[in-house]
Structure 1
């Protein structure tokens, strides 16, 4: 019997993998914008090499090999992306300590679930996909050297067998197992605020109470919705705050208190949780964009508050209007 012909590589067959490849590249790179670039480059490389695809591996494995090499090329010689708690200690809740904006390319950026989470399929697999795009997970991944990062994502997120992961990475099964062991040790040694944590599956009631308290700027109510050791970050500022009371004290500092009267607009699921576009009162009338709020809850209270303030880049990405009113 003659061997089966390899599957035909067509634009349509490649496009079927765009969503999962975007998720993989996002976990590798920590940026939704760079993930798009990486997937586009992967598709171009695959199309140019289509004539050399012999079907010795599945089309999916072949594409992951190309995507891995693309991401490793993009990460070569570059500093890792981060969130503020990765760069230094928490600050007292004093506006004067806020500092300057830092360049966009050092920060983790958000991504919409719809771009990376499967629309249909096994609910358990969808839950894993959502858990592994949460900001805490993505930030923790950036602490790993790129090849260890790829190994852990392939084996523990995508559930790829060690032999398949080894073929994807161009290495041995023993090297894969060794890289996994080192990656797990690195993650276990991270400080508590930099580790992935379990997030409440249903945050609807808590977030409804948060939106109500924030829009009324009721700090007495807001502090009851936060864990005592909650953290708050506002990239592209490097400053961050720890503790429910310090967070609420900062919000009452002169410039932050100008957020009083803000409107929060639902932005869909972002990094595995419901997110909101914040529009701040504009002295000239209406409301202007201020930040994308992506908050994580555990144990019935908010544990991580993240405000992405680079609205010129981020708001169009999530279909949020340039202003209200």
Structure 2
């Protein structure tokens, strides 16, 4: 069996000012990439000028369609065995592809290979992914219901990715978790390099900072998984428990936002009457409509920043 090759795919939207470090890091790998592809998702800034100093980078242009659409365009353009995902405002450490390559060669059955990642906020490290998201070596088929443990930026075997139809372009945020879930239920295995070799930059304006929308999309992907033909009967209880938990988290986040005038108060009646939610959450929604002051006192305290970083990365 020949050694696997890795196409680094960087999706970019209005990223001309931040993309240079990402491209530099992809080109500076101790194990060279098979190719480096930048997918321009309909940007209006001058991305071509930002890429001009770099040789050997392929630029793919497309109309704006969102992150899933841009990644699918990268898959279509890639000729390597794996697509190594790199966001436009993040960076690879120099040994990242080398470490992933070594694991892929030792365990050729792996279709998804990630490394630990550092959360970077205002130039400072604020923990790592594995500190908040333990990696499951067993029962990955049910573990994927609870968390996006492959991270949002693994190297993905392109043939296995194509078999599940690529990324769902109907999803705006959680398309990566959804895709890994589809792949794992179809038989893919995940490996992890425990060294933090990816820097994930959290910015206030990033999509991941939209906590309520992110939680709602997690509910959507788990509801989608209920109908997955590869789901085994003995796995259904774990999926249903995770779905119930994520519905509660999404609802409580929406209630807290409404109480602090950062969300839609018009959603509170629906939450108060939803039979898919527990009685405590329904009561909190009703109380928040009738007596917002009391609702604020009853609402849960937001999680610490480190936990939110972990949730956002998932």
Structure 3
């Protein structure tokens, strides 16, 4: 697969800039800095009096982003941190409120195909899946140590894998013979556990959901997302905006629910009544963007919140 010079193309870039609406002098937090695709474009709009705060759990991407933002026109503060650690970062920079917060929940393309991460079965790699090196437990550890029922629950709850019990049983049987330490061996085991239906080949590899579920479990993605959705709105100034890009229903659902719940309490107002999807031109240029959904909400002014509570 051919990668862009940055190793990743930011999805929905134009739509993010339009809905997040960064302006000169503002402070914007990019909670998932990645290869700085979104951040570089945002930084160009903030100008010399603006501040870009960037977080990323991957120190390799963080170093790349630091170099890419070295000549940014605005001030930058970059942190090796998970977005669940946003309160710690805000304390470090000495701020209580910002004008906008962005979170792109997808992986960077460069991470998918780099053996360092062990995320892909396209090539044989060590079965790791840790994006943040501070995490101790790898995917190989989960596969080796979870009991059959817990493993099946991980696959079903995080990726809606309908053959979760068959796959878990096959993994438990196979690990009695030898450890499952490579992406290729795990993928082969998963494929062998799923019955073939014949006909046209499946649109996605049968191992895809298992790999997705294990990655999410290793990196505690749903727990961290829940923390972000709870904390981030509190750090917005009145009329500040919170934008989240998700790539699967397990991510999009809690974002949708959190935004609607905050709207009902009068804390946030929806900027996007329905999620924004990539345009046809973006899909043509970057097919991996096809499942992306952008939702944006705005912090209601303090006066409007007070008025709503008294009515």
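Please treat every number below as a calculation from the coordinates, not as lab data. Fair warning: this is a prediction, and the values are worked out from it, not measured in the lab. Cβ atoms are built from the backbone, for glycine too; each structure is taken alone.
Comparing mean projected area of the Cα convex hull in nm², for residues 65-120 alone across 1, 2, 3, which is largest? Structure 1 comes out on top. Of structures 1, 2, 3, the largest value of distance in nm of label points 7 Å out along Cα→Cβ at positions 97 and 257 belongs to 2.
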